[in-house]
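Okay, got some structures for you below.
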Structure P
Amino acid sequence: MALYGLIRAVPDFPKKGTKFFDITPALENNESFQFIIKELALPYEGEVVDKVVGIDARGFLLAAPLAFYLGCGLAIVRKKGKLPHSTFSQEYEFEYGSDTIEMHKDAIAEGEKVIIVDDILATGGTMRATVDLVHQFNAEIIGISFLAELSFLHGKQHIEHYPVYSLLTFDE
């Protein structure tokens, strides 16, 4: 499947000098969306997966159907102040700023095997913060998956101790 043609590069968004990789055309097409979810599931076939952790907001679009496909639960990572119950939090830096993410303290049980999913691996700041957040639960991260990796930003170096799977790689 020709997924590269379904990822739209938008210059100067959300700020000047940043290139935004828009995944929505790939999700709007039924065949490509199904293909993406099946491909994201491949590395985990035969594995015990208790939860898929999805990152706010575009990561939710992949994590929820992946959790359904794998037959496991879904845990969500939200931006600070968006969850109504007691949370763990983690600050981080990303391409054009800094922020804080949170998860409900009861989202993952100790010892659960989890996959973390997001749409794009860029500088790795958000994913590194999510990994640190998941560690607060004493869960086992069995893999980290992305629809696409922007290899020229070297984000993988922040999560090099984990199995990382990306369907697509953009070199620039």
Structure Q
Amino acid sequence: MRATLRVVDSISEWTAKVISWLAVALILVLVFDVVERYVFGGATVWAYETAVMLGGTIYVMGWTYVHRMREHIRVDIFYVHLSLRKQVIIDIVGTLLFLLPLLYVMIDTSIFYMMRAWKISEVLAETFWYPPAGPFRTMVVVGLFLFTLQVVAHLIRDFYQLVRNKAYD
């Protein structure tokens, strides 16, 4: 089990390293668009939708790494003052009651939209560039699956912490 959890963790870390380069691409696209617009007086049709797709991919793929590092947002007013055991109980209950059902709905919905996008050759229509929607929608599904893997890995660690009263690894 430890090896499996380490593989999930390494996938999260590797994905974050690869996806972080999309931030560079996003900056380059936006800089190009600004220079084109304000220096040369032209406009790019593709820059806005490219930025949205890059940004969305960074977000959805980044959730996995953020959860891996346990850097997600909490209401720390009460949480930090609780014992480690109570924090673990809150994490387990929150994951089981809220996060996993939410992920189920998000994955189910995103798979539907991804399959439809590939089936009907859907295009994004924010601008008249009309890029294909399938690749972006696929990245959302992949990101949600990776996030779910990391959530389950943390849930296993939290249950171990609760039962054994010591860290899993």
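Just so it is clear, none of the values below were taken in a lab; they were calculated from the coordinates. Note that the structure is predicted; figures quoted are calculated from it, not measured. Cβ atoms are built from the backbone, for glycine too; each structure is taken alone.
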> One of P, Q was used to calculate distance in nm of label points 7 Å out along Cα→Cβ at positions 82 and 98, giving 1.0; which?
Replying inline: Q
> Here FRET efficiency 1/(1 + (r/R0)^6) of positions 10 and 114 (r between Cβ atoms, R0 = 25 Å, to 0.05) has been calculated and equals 0.45, so which of P, Q was it run on?
Replying inline: Q
> Where is distance in nm of label points 7 Å out along Cα→Cβ at positions 18 and 138 largest, in which of P, Q?
Replying inline: P
>> Matching task: 18 is the computed value of relative contact order in percent (Cα under 8 Å, 6 or more apart). Pick the structure from P, Q.
In response: P
> For structures P, Q, which has the highest computed value of Kirkwood radius over Cα pairs in Å?
Replying inline: Q
>> Matching task: 1.5 is the computed value of distance in nm of label points 7 Å out along Cα→Cβ at positions 90 and 146. Pick the structure from P, Q.
In response: P
> Which structure, out of P, Q, was log10 I(q)/I(0) by the Debye sum over Cα atoms at q = 0.13, 0.14 Å⁻¹, for residues 26-121 alone calculated from, if the result is -0.49, -0.56?
Replying inline: P
> Upon calculation of helix-only ellipticity at 222 nm (-39500 (n - 2.57) for each DSSP H run of 4 or more, over all residues; to 500) from the atomic coordinates, which of the structures P, Q produces -26000?
Replying inline: Q
> 3.5 is what came out when distance in nm of label points 7 Å out along Cα→Cβ at positions 2 and 154 was calculated for one structure; which of P, Q is it?
Replying inline: P
